[in-house]
Structures are given as C-alpha cells and as structure tokens.
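Visitor: Structures given as structure tokens follow.
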Structure I
Amino acid sequence: MRKLILLICYFSVVFLAPAQLTSTTGKLYTNYPGIDYLIVFNGITSSSDITYTGSGSTINWYKFSNSTISISNQAYISPEDATGYILNVDGNITKIWVIDYSKYITLTDYSIEPENNPSAQCENVNLIIKAPTIYYQKPTDSQQYSIARNFNVQYETKKWDGKIWKDTTTTINLNPISPSVPTPYRNTSFTILGDQFTSNLGITSLSVSSSPYTTNAVICRMTSNVVVRDSTNEAERPKAPTQLAGSAPLDIQFLSNANEPVATYYNWSFYKNNANVPFISRTDKDQRYTFTEAGTYKVKVTASNSICSFSDSMTVSVSTSEIRVPNVFTPNGDGINDEFRVAYKSIVSFQCWIYNRWGRLLYTWADPQKGWDGKINGKDAVPGPYFYVIKARGSDYDPKSTPNSKTNLRIGEWLLKGDINLLRGVQ
C-alpha cells in the first residue's frame with residue numbers, strides 16, 4: 001500500500017509540472033524558489049503578453065493579491081509590472097512574477113568602485129557595486145525576495161602570449177556573493193556592462209565605469225635564451241635557445257618578463273641540487289650565467305614592488321663529462337672523418353697534443369669542438385701512426401675527491417694517451 005502511495009505522489013509531481021508559456025517580448029527564467037517563472041520585460045506596453053501554449057480545457061488567471069477572483073479565462077493576459085500571477089489549467093497551478101526591467105536601468109542608480117585595500121589586492125580585487133535591488137514575491141506571503149544580479153564587469157589587463165605581454169580586455173561574470181575579479185596587471189577602470197537579463201533583452205545602455213584604478217599586482221614569465229652550439233662531435237650539446245639540459249658549458253640568458261612599470265625590483269636566486277640556500281643572488285632585471293658544473297639547478301626570479309610580488313622558476317640540468325677518442329681518421333677531403341676529433345660532452349677545460357713516433361710535438365689545440373686536420377705547418381702529414389695526449393676537466397670535476405689509486409686522477413679529471421692512425425686513401 002505504501003509503495004502505491006509513493007507512485008501516486010510521483011506521478012502527481014510529473015503531471016503538475018509548470019504550464020507551457022511564451023511571451024512576445026518578455027524573457028522567461030526559472031529556478032527562483034516559490035515561483036515557477038520569472039518573466040522580465042524591457043518596458044511593458046499594451047501589446048505585452050504572457051500566453052499559455054498548452055492544451056488544457058479550463059484556463060483561469062489570478063493575481064497573487066487575490067487568488068479567488070479570476071482576471072481572465074483566456075490563453076493570454078496583458079501583464080503589469082511587479083505583479084504575481086497564478087495560472088490554473090485544469091487544476092494544475094503555475095506561479096509567475098513579472099518585472100519591467102526598464103525601470104531599473106537609470107545609470108545614476110549604479111556605481112562600481114574597487115575596494116580601497118591595496119595590500120590585499122595582489123591577486124584579487126573586491127569590487128563594490130551599487131545597483132537597484134530587484135525583487136519578486138511568492139503567492140504564499142507578501143515578503144520581498146531579492147534577485148541576485150550577476151553583473152558582467154569589463155576591464156583592461158595584460159596577457160602573456162608566450163613571448164611578450166599584450167594589453168587585452170577581459171569580461172567577467174561577477175559572482176554577487178563574492179564580488180571579486182583577478183587583479184589586473186595594468187592600470188585600468190572597471191565597467192559594469194549589465195547583468196544576466198540585459199543581453200537577453202537587447203539592452204546595451206547599461207554601462208557605468210569606476211574611477212581610474214592603479215594596480216600593484218606583479219606578474220612575470222621567465223624565458224631563456226641558450227647559446228646554441230653546432231659542433232657535431234659534442235653529445236647533448238644545446239641545439240635550441242630553449243634547451244635547458246645537456247652538455248656544459250650551458251651559457252644561458254634568463255629574462256624576467258615582468259609587467260613593468262608595476263614591477264620595480266628583482267631578485268634572482270640560483271640553487272644547486274635541491275639546496276635551500278642559493279649559491280648566487282642577483283638583483284638585475286635579467287641575468288646571464290654559464291653553468292660549468294654538473295648537476296640540477298633551480299633558477300628563481302621574484303619580481304616585486306613595495307606591496308606585491310610574484311615568482312617564477314626554471315630547472316637547468318648539466319650532464320657529467322665524457323670523452324671518447326677515435327683510433328683512425330682519413331683527411332682525404334671527402335668530408336667524412338677528415339679531422340681527428342674527440343667525441344665528448346660537458347668538457348670545460350681541454351688540451352690535446354699530437355706527437356710523431358719520435359716524440360716531436362706537431363700540433364696542439366684547446367677547444368674540444370676542434371681537431372687536427374692532418375697537416376704540419378700547412379703541409380699534409382705522412383700517413384701512419386701518431387701519438388696523442390689529452391688532458392681535460394669535466395663539469396663533474398671535484399677537486400676535493402680522492403684521486404684514483406691507479407691513475408691519480410680525481411672525479412671529472414681526464415688524462416688520455418694513445419695512438420691515432422692517419423689514413424689518406426683515394427679522394
């Protein structure tokens with residue numbers, strides 16, 4: 001029996017849904033407690049209407065103020081401002097409240113100003129909006145219930161396009177319960193451009209601006225320019241201006257890209273291997289630094305003024321050192337293996353000497369990107385074996401490390417000796 005009663009209640013709710021209504025000039029809204037429809041007009045005239053479009057047989061219209069006397073038994077009525085209506089169709093009740101919005105767009109009744117609290121406006125600005133209160137009523141009482149107005153607020157700010165800051169206009173639908181917007185990154189004014197009703201009603205005249213607002217919000221977007229190297233015998237070399245990992249030395253320029261002139265101070269901090277204390281602190285707008293030691297680095301910039309600050313950071317990874325030496329090269333002019341070059345990465349100090357079989361020094365160089373082209377004083381050296389000695393230090397060189405018991409070399413220190421065969425062949 002209880003299940004049967006529940007089913008009857010369920011189907012009663014379904015069949016007692018609000019009636020189907022339309023209006024030639026009014027806009028229908030729902031989700032207002034105590035009524036089924038809020039119908040808003042931009043000016044009510046003799047041609048304004050509310051029309052029932054369903055198929056009921058018995059229709060009666062009543063006002064909230066007198067729910068016992070029917071004002072019409074037609075499908076439509078001519079509404080009045082600030083008036084509630086009850087539509088009874090075959091016993092099904094629909095509750096309606098009517099508003100003439102044209103009575104609420106006098107510009108002198110509106111104002112918008114940012115809250116005077118600079119120290120609390122580094123991220124958000126609370127806006128103080130004054131506007132006429134729009135009410136509705138329920139048929140069950142004579143109390144007035146205010147309608148929350150979600151105002152559209154427009155202002156100027158800056159937007160990062162990946163390379164530069166660009167001035168942009170943003171519009172935000174303001175929450176009436178917490179009327180705040182993200183703080184603009186440039187000086188601007190805030191402008192009310194209407195609420196949730198104006199665009200539907202075609203109203204464009206509701207536009208009221210605040211006095212000029214001076215921002216203190218700081219923003220920065222760190223970018224980098226890495227010095228690119230094109231030597232093919234270097235592994236993990238920086239190949240693009242944005243590459244922040246690879247073979248040392250990594251020569252990098254860091255740009256703060258803050259929203260000047262709002263940002264006036266800068267602090268740069270360089271950390272290595274998760275250290276809490278920076279090994280370098282600087283205060284210029286931009287920074288250039290050459291990473292010569294292996295490890296993982298955090299580079300952090302903080303842009304600020306006397307009130308607000310903002311930080312951004314990047315991670316740089318420098319690889320450990322490595323040298324591999326070939327045992328043959330063929331300087332025959334075919335563009336393949338024409339020079340004796342080492343393959344390497346993260347070498348920050350380098351020296352190579354070439355000797356003949358009798359120990360005579362023939363050639364020396366100090367740049368690991370370069371090599372020996374097989375010439376002695378501009379003339380081709382004779383094919384055959386030659387002897388090389390390489391001394392180098394890598395990005396991972398640790399002067400405090402214990403020397404190797406066999407080589408007497410410390411970590412990251414290189415001493416290589418061996419033979420290199422010069423073969424010319426046929427060009």
Structure II
Amino acid sequence: MNHPLGTETAPPAPRLSTLVLLTALSVLTLNMFLPSLAQIAEVFDADYALVNLAIGGYLAVVAVMQIVIGPLSDRFGRRPVMFGALAIYIIASMGCLLANDIVTFLVFRMLQATVTAGWILSLAVIRDTSPQHEAASRIGYLTMAMAVAPMLGPMVGGVLDETFGWRSTFVFYVLGGIAMLCLSTLDLRETNRTPSRTFTEQIRTYPDLLRARRFWGYALCMAFSTGAFYAFLAGAPLVADAVLDLSPALLGVCLGSITAGFMVGSFLSGRFSGRGSPTGLIVLGRLSACIGPTAGLVAYALGFMNAPVLFAGAILVGLGNGLTMPGCNAGTLSVRPDLAGSAAGLSGALTITAGAILSSITGLVTTPENGPAALFGMMLFCGGMGMLAILYVRGLDRMESPASAAS
C-alpha cells in the first residue's frame with residue numbers, strides 16, 4: 001500500500017490546539033476527581049477499595065479501548081470514531097453524575113474510558129498529516145498536555161469538590177465532552193485517506209505490523225520508559241517517608257519533579273525533532289534516564305542519600321522520558337502509516353500494561369531497608385532496557401536500505 005502522505009494528497013491537518021485539548025480531556029478524566037474518592041465512598045456507603053476500581057478498573061478498560069479504537073479508526077476513519085467515542089463519553093459522564101449507587105457509578109465510569117480516543121486518534125491524525133520527523137515534533141508538544149493535565153487536574157477537581165460537591169467534577173466532564181465534540185465537528189476533518197474496505201482485509205494486514213521488528217523496538221522503548229515513571233510513583237513515597245522523613249509537602253514536590261522534567265524534555269523534543277537522526281533525541285533521552293538513577297545509586301552507596309539526590313534522579317528520568325516518548329510514538333506510527341491507529345492503540349496498551357507490571361514489582365521489592373537501592377535499581381533497569389530497545393532500532397536502520405526500512 002502506498003504511503004498516504006503525498007504532497008498532493010496530504011489530508012488537512014486540524015489545529016494542534018484541538019489535538020492538545022482532546023488529549024488533555026483524556027488525561028483529566030483519569031485523575032481530576034481523585035480528591036473526591038473518599039466522599040464518593042461515603043455518599044454511596046461503599047468500601048474504599050471498591051471505589052478505587054474507578055482508577056484501577058478504569059485503566060484496565062482504557063488498555064482494552066486503545067486496542068479497539070485504533071483499528072476501528074483504520075477501518076472507518078478517525079472522524080466518525082472520534083465522534084462516537086465522545087458521544088459515549090458524554091453519556092457516561094452524565095451517568096456518573098446522576099448515579100445513585102456505586103454499581104451504577106462504576107459501570108458508567110468504565111464507559112468513560114472511550115475518551116482515550118482523544119489521545120490515540122490525535123497521534124494517528126498527526127501521523128496521517130505529517131512525515132515522521134514533523135510528527136515527532138508535533139507529538140512533543142502534544143505530550144506536554146499529558147504532563148500539565150495530571151498536575152492541574154486534581155487541583156481543579158479539589159476546588160470544584162470543595163465549592164460545589166463531588167458531582168461538579170462530572171458536570172465538568174459532561175461540558176468538556178460537549179465542547180470537544182463541537183470543536184472536533186468544526187476542526188477535525190477526515191485524515192485517514194486509506195481506510196480498509198473490510199475488517200477481513202484489515203486483519204490480513206495485522207501480521208505485517210506484528211512482525212515489524214522496528215515497531216517492537218520503538219514500542220518496547222516507550223513501554224520501559226513509562227515503566228520507570230510508574231516505578232518511581234510506586235517506590236518514592238516509601239523512600240520519602242521511611243528513609244528521608246520528608247513532609248507531605250516535600251513529597252508532593254518530589255512526585256512533581258519527574259513530571260517537571262518530562263515537560264522540559266517534551267518541549268525540547270518538539271523544538272529539535274527533525275534535526276539529525278530520528279533516533280538521536282531518543283538515545284539522548286535514554287542516556288539521561290540512565291544517568292539519573294545511576295547517580296542516585298552511587299550517592300546512596302557513598303552515604304549521601306537525601307532529598308536533592310532523589311529529586312535530581314527523578315528530574316533526569318523525567319527529562320529523558322520527555323525526549324524519548326514523541327520520537328517513539330512517531331516511530332511506531334511510521335512503520336505502517338496505513339495502520340497508524342492500530343499501532344497507536346497497540347503500543348498504548350503495551351505501555352499501560354508494562355507500567356502496571358513494573359509499578360507492582362517495585363512495590364513488592366521496595367522496603368524501608370533497601371528503599372533507595374530498590375527504587376533507583378528499578379528505574380535504572382527500565383532506562384537500560386529502553387536504551388537496548390532503541391539501539392536495536394538504530395541497528396536495523398544501519399543494516400537495512402532506505403527502501404526496505406520504509407516498507
């Protein structure tokens with residue numbers, strides 16, 4: 001199949017701001033209502049562990065949705081799938097808003113996972129309308145929304161809860177979904193110019209994607225990069241409390257430091273992608289992500305473990321991830337541009353699954369006695385595996401001719 005991006009037939013690109021807002025809504029839906037969890041449990045007279053399914057169960061459904069939404073957009077187009085996902089999201093948000101029991105609330109909460117189309121299809125749209133080096137730059141700016149939204153979401157959600165009650169957050173979701181549906185109607189034209197005629201035809205092309213070594217190299221690099229972030233979130237609170245005796249405020253700064261690094265790295269990726277090798281910034285990112293925890297391990301071995309060491313290690317890992325993720329996303333989508341939606345969904349599901357596994361392992365191996373060593377060790381493992389994955393891609397680039405590399 002021919003590459004869909006010819007200079008005469010390049011599909012119209014929506015405003016980057018539209019894609020940023022779609023991405024931000026998908027992220028805010030995960031965490032904006034977190035300050036209200038305890039109140040929701042109290043209102044519905046439900047066990048807190050059951051209410052927590054609104055997070056853990058939701059993430060599981062998001063992983064499934066990513067696998068489903070991407071292929072649907074390859075078959076039917078980005079525009080109708082986005083519209084359908086937003087319509088379901090609006091209905092689901094209204095269901096959460098009006099729920100009178102925990103079961104009804106959780107059922108509609110799971111349906112809210114369709115909003116992940118905002119992120120997955122934004123990636124596919126960028127790849128539909130941009131060559132790989134430009135796609136990496138645009139994705140770099142897009143991923144900044146994934147850094148800012150998690151920081152601002154709980155703050156805004158907390159203010160809404162305190163001022164108007166927990167249901168006000170779901171009013172925000174309803175209005176946000178309606179606003180994005182209207183904006184998409186005006187700005188998001190169809191960008192998939194090569195949809196499959198039937199699902200049977202599309203399914204026959206999947207083995208080409210699954211057998212693509214370059215796809216798995218990029219996807220695994222992305223999965224392990226994100227795994228380092230989840231490992232940090234799983235282990236840092238124990239280290240901060242049991243080893244460093246940090247206050248809750250300083251712990252918040254610590255947890256935010258990795259996100260701050262990610263924002264800087266994403267900005268640099270958006271600014272400098274396209275200059276030099278497509279994998280050059282990714283390798284630099286992996287170096288940063290390895291240097292941070294290595295320095296932390298050395299400092300711990302020398303008896304210099306303190307809050308600045310933890311912050312610095314986290315910032316370098318976040319910076320490395322910000323440099324890594326845009327290029328890896330663009331790389332996975334470029335292996336088979338006609339299957340960009342499927343590639344985005346599969347790599348996204350792999351990333352979420354890897355993050356869940358690696359955070360669980362970190363929680364199991366980290367103790368008050370070995371906290372810093374276990375935390376930095378897990379982060380270094382993830383950084384090293386990501387480096388091996390991208391070096392594998394670079395090896396493929398050197399071995400294959402430009403023609404075979406683009407096939």
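Readers should treat all values here as calculations from the given coordinates under stated rules, not as data from a laboratory. Treat the numbers as computed from the prediction; the structure is a model and nothing was measured. Cβ atoms are built from the backbone, for glycine too; each structure is taken alone.
Visitor: Have a look at I, II and say which one yields 26 for relative contact order in percent (Cα under 8 Å, 6 or more apart), as calculated.
Guide: Among I, II, the structure yielding 26 for relative contact order in percent (Cα under 8 Å, 6 or more apart) is II.
Visitor: Right, another one. For which of I, II does semi-axes √(5λ) of the Cα gyration tensor in Å, calculated from the coordinates, equal 82, 26, 20?
Guide: The read-out was computed on structure I.
Visitor: Looking at structures I, II, which one was distance in nm of label points 7 Å out along Cα→Cβ at positions 233 and 345 calculated from, given that it came out as 2.4?
Guide: II
Visitor: Give the label, chosen from I, II, of the structure having the highest value of Rg/Rh (Cα atoms, Kirkwood Rh), for residues 169-392 alone.
Guide: Biggest value here belongs to I.
Visitor: A further question on this structure: Work out which structure the value 13.2 belongs to, where mean count of other Cβ atoms within 10 Å over residues 225-232 was derived from one of I, II.
Guide: Comparing all candidates, it corresponds to I.
Visitor: If distance in nm of label points 7 Å out along Cα→Cβ at positions 193 and 209 is computed to be 1.4, which of I, II is the source?
Guide: The read-out comes from structure I.
Visitor: Right, another one. If helix-only ellipticity at 222 nm (-39500 (n - 2.57) for each DSSP H run of 4 or more, over all residues; to 500) is computed to be -1000, which of I, II is the source?
Guide: That value comes from structure I.
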